[in-house]
Structure I
Amino acid sequence: MPTKLKHLFDAKASGEFHDSVLGVFVRRNSGVWVADIPFQSGSISLLMPGNRQRPDTACLAHAHQTIPSLPNFVRAAREFASHQRPELSGERLVFAALNYFSRVSADDFSLDFTEVGDDSRNCWRVHFRANQPIELDYT
């Protein structure tokens, strides 16, 4: 096989991106970039848009700043959710993902939660702007 063609077959899959802080992102067919990042005693998904080569640069930079304070954001999101819907006590919501798909401005992000006992595959999403929870929805 000619060297040029062999190089194409040996090349790393274009659906992966390695970030030195956040780890390995995998691009799904839908165009979503996903990384599993450690959180407390388990892991959560980090979801962000991007192009075919890599996740969005602005989202990556924001995630780098957000991750160290993630426990505080999760606590604020649970408090916000239970204030909006009292039946959603903090213990009923299981943190599942840091999500950058509902962005309107550069500092927007969402935290996605599954609800204990809800097998619908839907989630509760708390939207943040300027590091403050602003909206709760069920998707």
Structure II
Amino acid sequence: MSERMVHAIASWKSEGIDLSSGLDEEGLKSAFNAVGRFPPTDVLLLYGLCSGMAPLGAEDKAFFSFWPFAEAIARSIEVPRTYFPFGDGFLRAHRYSFRAETASRSSVHADHFDGNFEKLTDSVDEFFDCLLRQPGRLWLPS
């Protein structure tokens, strides 16, 4: 289990953000497969711990919003199949997406809702580390 993901979730709870419960792996895989995505283990782990902030539009002190899983699935048609959108930042100025690198690891990319993706981190774990300690690396206020 990723300590960084767990710390981020604990931080959101301490900020009073409502979080949706994690989802079971089979249900996650089924939903991903329905939209032509095949998530690495780290993405399944994240959604197994927490399936998003509630309601849609909720954000943390760094202005990061982790979309409810159903919303992310619905918005997946907005991006190329190699990406899976999962949130936005700084008052919806940009969107964050996972990109599978291996069967166990995704990198995280961002775009300005224009399809021009920029790689921000090499892993989901690194993304949450930056969110907690270096939000500026994620195009968020420091």
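The numbers here are math on the coordinates, done by the rules we state, and not lab data. Since the model is a prediction, treat every value here as computed from it, not as a measurement. Cβ atoms are built from the backbone, for glycine too; each structure is taken alone.
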When mean count of other Cβ atoms within 10 Å over residues 38-45 is computed for each of I, II, the largest belongs to: II
The highest value of distance in nm of label points 7 Å out along Cα→Cβ at positions 30 and 118 among the shown structures I, II is in II
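Taking relative contact order in percent (Cα under 8 Å, 6 or more apart) as the criterion, which structure among I, II has the greatest value?
Once relative contact order in percent (Cα under 8 Å, 6 or more apart) is tallied for I, II, the winner is II.
Of the structures labelled I, II, one was used to calculate helix-only ellipticity at 222 nm (-39500 (n - 2.57) for each DSSP H run of 4 or more, over all residues; to 500), giving -7000. Name it.
I
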Volume of the Cα convex hull per residue in Å³ from the coordinates reads 134; which among I, II: I
